[in-house]
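What follows is a set of structures to go through.
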Structure 1
């Protein structure tokens, strides 16, 4: 049985070419031997519209995913907080299916809730307010109607403000809220969850749900990359090449 693979929070950017190359190697190797690849948000550090496919780095990432799809691996991409404007043109170029914010998928015979993870961080009220604004379809249409260079400048300004705000927040506020996690398990009636966003890779046992309920948090791709592989024998984290790179938060 081929495994299902999960990655998140790669934050790929032309400023980090070594990690972009590592992603290419991942797509040329393990991803092509999988039954399904799920990208659970923040594949890119920023995405300001599908015109970004004109950028060689972005086009190369899409081509790498298209190669995975051509090899027979299903590719599902979930939008994260950094690349929430991924659209149909990107999906077509990548041979991928764009996924909704929450998906319950049968993973090795076990219903599993897949999320980016930011909706679980309910203690961060300022972020949740910002998230609601930028996910508003009307605001998105207005943003995408701006000239490409204006969008790029606006996003750069937003990122500066975001980094300043993040630096003032406690680590606890930026992690998941236990009640939000419990509510997600109950709403979707599953006993396994996989997500990213918090950049705190781990397996968490979840009490009160039975059947060895668990929550897997995926690694980011800053200091080192990694992916989760799930098959009939269980779930295992795997590392990928770890080129030196300044660490950030997302």
Structure 2
């Protein structure tokens, strides 16, 4: 076990960088946080484990795991104060430093297969909540755009309840450019067709926008809405969950 006690340590400084999308991209690592998520992951460790981080009151979960017989995983012990700085979502449980999987580009000529969710979301909590619902309602894949935050952001993974580690993820460039060459995209919009009455095709791409700007000014989109009474609109991820449920009801 390797002990670290200084904020100037290179490992500690790198791990602090992993609290944002830029740091994840720069270092090619992300941190999995949360007791339940880590216990589920250790049943099927399908990402490369780079390191484990503990403090003095925590026991390693990798040293006693069968994976330790075939791969040496360094375990770093930090004082609680330093550990808590890295534990940005406040899990107070072991942290695993993992290697992200490269996102494959979406075949630009490929048609939708099942329900594909496009997520140009820069807010990690919104992205995570959306992907959690997408998994629950049988989406076939998540399409991330140039505008999307990293799917390996700790707040995104937490909000997704681990769904971001389970659904296939692919990437495209800017969303506005993608729309120009694809006609099978449906967007949630206050002025669109009621999702409850919409005849959902089996193969479709549904895009969810950020709060506020939505898709104003973007042409070429088919628009769907979730009608409301008493409020102007719903939170984007709440509306998305209703739309995804509506699709799942038509295609069980």
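Key figures for this structure:
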| read-out | value |
| --- | --- |
| Cα Rg over 2.2 N^0.38 Å, for residues 144-215 alone from the coordinates reads 1.60; which among 1, 2 | 1 |
| P(r) over Cα pairs in 10 Å bins from 0, in percent, for residues 8-119 alone derived as 12, 41, 29, 12, 5, 0 - corresponding label from 1, 2 | 2 |
| Read-out Cα extents along the principal axes in Å, computed value 51, 42, 36, structure in 1, 2 | 1 |
| Answer label among 1, 2 for the case where relative contact order in percent (Cα under 8 Å, 6 or more apart), calculated from the coordinates, equals 23 | 1 |
| Structure from which 35, 17, 10 was derived, Cα extents along the principal axes in Å, for residues 184-223 alone, options 1, 2 | 1 |
| Answer label among 1, 2 for the case where FRET efficiency 1/(1 + (r/R0)^6) of positions 16 and 208 (r between Cβ atoms, R0 = 30 Å, to 0.05), calculated from the coordinates, equals 0.45 | 2 |
| Entry that produces 20.9 once mean count of other Cβ atoms within 10 Å over residues 32-39 is calculated, selected from 1, 2 | 1 |
| Structure (1, 2) behind the derived value -1.21 of log10 I(q)/I(0) by the Debye sum over Cα atoms at q = 0.28 Å⁻¹, for residues 200-239 alone | 2 |
| Entry that produces -10500 once helix-only ellipticity at 222 nm (-39500 (n - 2.57) for each DSSP H run of 4 or more, over all residues; to 500) is calculated, selected from 1, 2 | 1 |
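FYI, it's all coordinate maths here, none of it is from the lab. Computed from a prediction, not measured in an experiment: that's the story for all the values here. Cβ atoms are built from the backbone, for glycine too; each structure is taken alone.
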